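Undergrad: Structures given as structure tokens follow.
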Structure P
Amino acid sequence: MTDRTIPDVTLKTRVRDETVEGPNPFRWQDLKVRDEFSGKKVIVFSLPGAYTPTCSSFQLPGFEKLYSEFQAAGVDAIYCISVNDAFVMYNWGKAQGVENVKLLPDGSGTFTRHMGMLINKDHVGFGMRSWRYAMVVEDNVVTHWFEEPGINDVGSDSDPYGETSPENVLAALTKAG
């Protein structure tokens, strides 16, 4: 998966806008992923869903906690992408107290599908979701790829976690120099 250009996808996000009146001062904003990552070294990690146990207890909080260490390793930004809508991602980030990791909604699974990581989790009531993966992207090119073993689809409840942990990603970056 390394040396692969990330897909040219636009995600539908919500951003705070004080000019919007009422109790929900947010507006829709398209986020062109390639524009967002252009000229930067970023970490992107994807997970099965907001509010799920491993994602909420380990993966997202771990990347948030190690943010300054990633910066010291030359990373400009960290993004979490999930096949969830903008409202879910916003509220999950708020509930998790996230300040550094940017949460990206891939509501239709378009980015995830282009990455080859869209799987069917109907058997647990999730529908189409992402397999757990992480990558280092430099100026829109994947330079490091991390994927949990045993990618599965319908019928398996397996949800391995380790390869995509923030500790593992950081170790690969610091080892690489």
Structure Q
Amino acid sequence: MDRRSVIKSSLAVTAGIILLASCLQEKKRFTIALKNFNISGDQESLLADLSEARIPKTSSIGAKDISSHLFVLMMVDDCYNPDEQKKFVTGLLQFESMAKAKFGSSFTKCTQLQKEELLKAMESKTGIPEEAVSFYNSMKRLTIQSFTSSQFFLTKVHLYEQVPARFHGCVPIPKSS
């Protein structure tokens, strides 16, 4: 066995180990690139589950199906000032810590009943930190805005009519005999 073959095989084994280690990482990566703040892939999953909890999938599509959480992230990144963005991220962290304190697991791993219980607590706003309430209200408002402006909603649920739309008069016209 010569020295060159040993070096080549050791380099191949080392490259294989590095490649395998990078493929087996547990952390999720985020879907969209944000310019003004950062979140992890796990936090993005939490936002997706929270939006799905607000508008669940029934016989029609839910908020997760139209990626409402990505709309929320884009709106917070583009339209909120840095203080509001910081408050949003802080509220997200507080929301997650509330779920862990109350149920012992992440919001994404909670059962549907546990998620509903936490959302009812957020709606009541008693004993909830201000940033968590602000985060929840922003998330709720932006999720609804995303869903009601989606192509599905405007073509299947509430038919969109371009301006000028049909005339809907408010005074009935009597029929002449």
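Undergrad: For structures P, Q, calculate volume of the Cα convex hull per residue in Å³ and state which one comes out highest.
TA: Numbers: P: 116; Q: 268.
Across P, Q, volume of the Cα convex hull per residue in Å³ peaks for Q.
Undergrad: P, Q: which one has FRET efficiency 1/(1 + (r/R0)^6) of positions 8 and 152 (r between Cβ atoms, R0 = 35 Å, to 0.05), as calculated, at 0.05?
TA: That value comes from structure Q.
Undergrad: I have 13.2, 39 for Rg and Dmax of the Cα atoms in Å, for residues 48-103 alone, calculated from one of the structures P, Q. Which structure is it?
TA: Source structure: Q.
Undergrad: Next question, about the same structure. Can you rank P, Q by mean count of other Cβ atoms within 10 Å over residues 40-47 and just name the one with the largest value? Before the final figure, lay out each step's value.
TA: Numbers: P: 22.1; Q: 17.9.
With respect to mean count of other Cβ atoms within 10 Å over residues 40-47, the highest-scoring structure among P, Q is P.
Undergrad: Name the one structure among P, Q that distance in nm of label points 7 Å out along Cα→Cβ at positions 112 and 128 of 1.0 was derived from.
TA: P
Undergrad: Name the one structure among P, Q that helix-only ellipticity at 222 nm (-39500 (n - 2.57) for each DSSP H run of 4 or more, over all residues; to 500) of -19000 was derived from. Don't jump to the answer; show the numbers that get you there.
TA: Numbers: P: -6500; Q: -19000.
Here the read-out was taken from Q.
Undergrad: Quick check for you: by relative contact order in percent (Cα under 8 Å, 6 or more apart), which of P, Q is greatest?
TA: Answer by largest value of relative contact order in percent (Cα under 8 Å, 6 or more apart): P.
Undergrad: Identify the structure, out of P, Q, from whose coordinates mean count of other Cβ atoms within 10 Å over residues 56-63 was calculated to give 12.8.
TA: Computed on structure Q.
Each value in this text was obtained by applying a stated rule to the coordinates, not by laboratory testing. Quick caveat: nothing in here was measured; it's all calculated off a predicted structure. Cβ atoms are built from the backbone, for glycine too; each structure is taken alone.
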